[in-house]
Structure P
């Protein structure tokens, strides 16, 4: 059995610890804020630093190196240099939203995707969780993580805008959720360009202008930016598909 010690008692660290219960990885006592990490690499095969990105390098330097122990981090945007000066290093970023440890541990066991780099033990851990690993080079990790933020965080922010506008006109926000799910399903099946519907896909600038005029001034800039992105995406799709009916 492979032994692992996790540094960080937040959502990421506790989610990973919970997900590994019953697996081939034996989790040692979690080290939390205020605990000494000097001996964290002693007696285990793998140390995973699950702290905020800003302190990963500091934590890694505070760990006394052990030649046979791999030191890894869970950051999406940082490369292997963040866990130097250790000889064996790895990176393990779950491409999953971890809102709390219970939900997070379930999602990490639900065929999750992981961006990995470095030592083979990272891929082994993903395999133990039943997930799928893909490698991202150090030079590409910031760009990869930007894509993840766009796909997750920015989407949530846009839905926050939709919720605000729904509230102004007395429309239940719940009515939009099925629309969102169907749109995501369409993207998964057809790809973004072909899945795009609505006024930008149809070239209906009059409707877009009506939207902008109706929106509160504080909401217009985001709408205009996303309308431009929708026009850009529409140019990639078939002209006949662009003219078909979609969201009215």
Structure Q
């Protein structure tokens, strides 16, 4: 399979290594310095583009690829409000789009555990739930897209929580997310239910970027040749 890398930072390099080990070819490596090379002619050399850039450029990058008929795996977070436009473009151009807040297989299993635990805790108001996330200092958005996904899952299942807030636990009805940025931390997410009697915690800790890179390549393999909008649940067969 031919893959275009839109964004060639640390994640792009990790994805390249995984992709090549799995027998794929990298047709483009797009950075801020050569964005002019994102032409329809050059993009069409790829079967799938994998996009890991910044929130302010993600929509434009994704739309360019889709307009060229190239399916996209997008790992950029922080542009959720604009995602419906990209999803509509995938349908219009008969291509595929898979955007995820996290491509790690372990994290996507963690998402399912989080939903089950939240459902179980809904009937126990003596437990207050909070979320804590820690990432490397190069990560610009806070909270992380993964933390927002986890928070939305809790909000969908725990009726005593109305909205998530960043670093603000002043209202008990708010789901407080605490975000930390520390050197060389790939990503840790902690959901904690606390009561006067005990605590229940679930934690996912990434040891490197390799899990995210592998998941992104697996997603690219999955959507190649398909049309429509997909999720990591589709890739992993999680119903």
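Identify the structure, out of P, Q, from whose coordinates relative contact order in percent (Cα under 8 Å, 6 or more apart) was calculated to give 13.
Clearly, the read-out refers to P.
Cα Rg over 2.2 N^0.38 Å was computed and gave 1.05; which structure, P, Q, did it come from? Write down the numbers at each step before the final one.
Working: P: 1.25; Q: 1.05.
Comparing all candidates, it corresponds to Q.
With mean count of other Cβ atoms within 10 Å over residues 198-205 derived from the coordinates and found to be 12.9, which of P, Q does the value describe? Don't skip to the end; give the middle numbers.
Working: P: 17.6; Q: 12.9.
Going label by label, the one that fits is Q.
Given -13500 as the derived value for helix-only ellipticity at 222 nm (-39500 (n - 2.57) for each DSSP H run of 4 or more, over all residues; to 500), which of the supplied structures P, Q does it correspond to?
Working: P: -13500; Q: -11000.
Structure of origin is P.
Name the one structure among P, Q that mean count of other Cβ atoms within 10 Å over residues 78-85 of 14.1 was derived from.
Q
Any idea which of P, Q comes out highest on distance in nm of label points 7 Å out along Cα→Cβ at positions 22 and 182?
P
P, Q: which one has P(r) over Cα pairs in 5 Å bins from 0, in percent, for residues 94-173 alone, as calculated, at 3, 13, 22, 23, 18, 11, 6, 2, 1, 0?
Among P, Q, the structure yielding 3, 13, 22, 23, 18, 11, 6, 2, 1, 0 for P(r) over Cα pairs in 5 Å bins from 0, in percent, for residues 94-173 alone is Q.
Any read-out appearing in this document is the output of simple, stated calculations on the displayed coordinates, not a laboratory observation. Note that this is a predicted model, so its numbers are computed, not measured. Cβ atoms are built from the backbone, for glycine too; each structure is taken alone.
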